[in-house]
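J.: Once you scroll down, you'll see the structures, which are given as structure tokens.
Quick note: the coordinates plus some simple rules give every number you see, no bench work behind them. Computed from a predicted model, the values in this text were never measured in an experiment. Cβ atoms are built from the backbone, for glycine too; each structure is taken alone.
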Structure P
Amino acid sequence: MKETRVASRYAKSLISLAKDEGQLESVHEDMTLVRNTVDENRELALLLDSPIVKGDKKLVILQQIFAGKIGAMSQKFIDILVRKHREHLIDDVAEEVQKQYLVLKGVVRAEVVSAIPLSEEERNEVLRVVKQIDGRSEVQLKETVDTSIIGGFIITVGDKMVDQSVVGRLEKYRQKFNKNQYIADL
């Protein structure tokens, strides 16, 4: 079984338990903190992936890092992951919790890449397009500026992508020209 599927199942279990206990919001906040901490600290990520460091030492380190910062349910969940030798999945599980939480709340994640920062009018248009693509009413938009696309934008919603960048259009034209036998024979 792939690791992402395992992480997804652990996340689903945690979300289900948190929902039943009325702690969904706090568990989501805890897992956001856990994910940010692991993502920002390379040494911690390497420690969690290391087969050399024993699980009990990893558990003590994680307890010290998150003591008083996350709730008891989240701490116990991390303890279970470490005891089951799944500590390398903590970051993936935290990410899956975030994804499943947004799905549960009816929020869609979208990313827009543009050559320059979006104006308020452009941002509203992107939000309208994303809502039209996905059908959900609430959108969590991540904006990225990438000058290499020259102009235009690229919108990604789940596994769907709308590429209206200059670089994307030039690539489409290049592919069309490469398929043209008359030009290829020159």
Structure Q
Amino acid sequence: MNINKNTNFDNNNDIVGLNPLIIPNSIEIRSYQKNISESSRGKNTLVILPTALGKTVISALICSDILYNYKSKRVLVMAPTRPLVMQHENSFSSILKIPQEQIFVITGKIPPNNRNLIWSNDQLRIIFATPEIVKNDVLEQRINLDDFGLLVFDEAHRAVKDYAYTLIAKEYIQNASYPLILATTA
């Protein structure tokens, strides 16, 4: 399905057609991606798809829905490595009509005191980070997870035992008013 200014959808719940945050013609959205995105609306969701079948597109669609419908909320997207975090940021930037100054990548190269300023900046709509950074900042109370309308855990199969995802999810569920989690894995 190609999205452009002439796209018409009969379903008012259409996650794609009614969302102006998706850049027209930026991607071809497959029907299963649209279906998964729509069926996950408002639900904690685990998406299991083989590599290269568009989990990032699904994540971006769900993020766009949250950002469009909940203007005061932000999205936190996590991936286990810095290169994967950068790849997600590039993908989301090519799919979503979010100004670049509202998107930020947090890495371990940013000193903790500077990260305080980043986490508290409500102008940032989407933040990308590795789970270790998020875990450390949660433990040091640098981040208020209730600010986020959605947490995305990429490579979610790693969320076992003492991996950072486990602590982050637990803290988010306990402390956010309306926690919403999207986990993706192959």
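J.: Starting from the value 19: which structure in P, Q was relative contact order in percent (Cα under 8 Å, 6 or more apart) calculated from? Numbers along the way, then the final one.
T.: Numbers: P: 19; Q: 25.
Computing relative contact order in percent (Cα under 8 Å, 6 or more apart) on every structure in P, Q gives 19 only for P.
J.: With FRET efficiency 1/(1 + (r/R0)^6) of positions 87 and 127 (r between Cβ atoms, R0 = 25 Å, to 0.05) coming out at 0.05, pick the structure among P, Q it was computed from. List each step's numbers first, then the result.
T.: Values: P: 0.05; Q: 0.95.
Structure of origin is P.
J.: Now for a different question. On volume of the Cα convex hull per residue in Å³, which of the structures labelled P, Q is highest? Could you put the intermediate results ahead of the total?
T.: Details: P: 195; Q: 108.
Sorting by volume of the Cα convex hull per residue in Å³ in descending order puts P first.
J.: Here mean count of other Cβ atoms within 10 Å over residues 63-70 was calculated and came to 20.5; which of the structures P, Q was it taken from?
T.: Answer for the origin of the read-out: Q.
J.: Hey, helix-only ellipticity at 222 nm (-39500 (n - 2.57) for each DSSP H run of 4 or more, over all residues; to 500) derived from one of P, Q reads -11000; which structure?
T.: Of the options listed, only Q reproduces it.
J.: Upon calculation of FRET efficiency 1/(1 + (r/R0)^6) of positions 55 and 159 (r between Cβ atoms, R0 = 30 Å, to 0.05) from the atomic coordinates, which of the structures P, Q produces 1.00? It would help to have the intermediate numbers written out before the result.
T.: Working: P: 0.25; Q: 1.00.
Among P, Q, the structure yielding 1.00 for FRET efficiency 1/(1 + (r/R0)^6) of positions 55 and 159 (r between Cβ atoms, R0 = 30 Å, to 0.05) is Q.
J.: Once mean count of other Cβ atoms within 10 Å over residues 23-30 is calculated for every structure in P, Q, which label goes with the largest value? Numbers along the way, then the final one.
T.: Details: P: 18.5; Q: 15.0.
The maximum falls on structure P.
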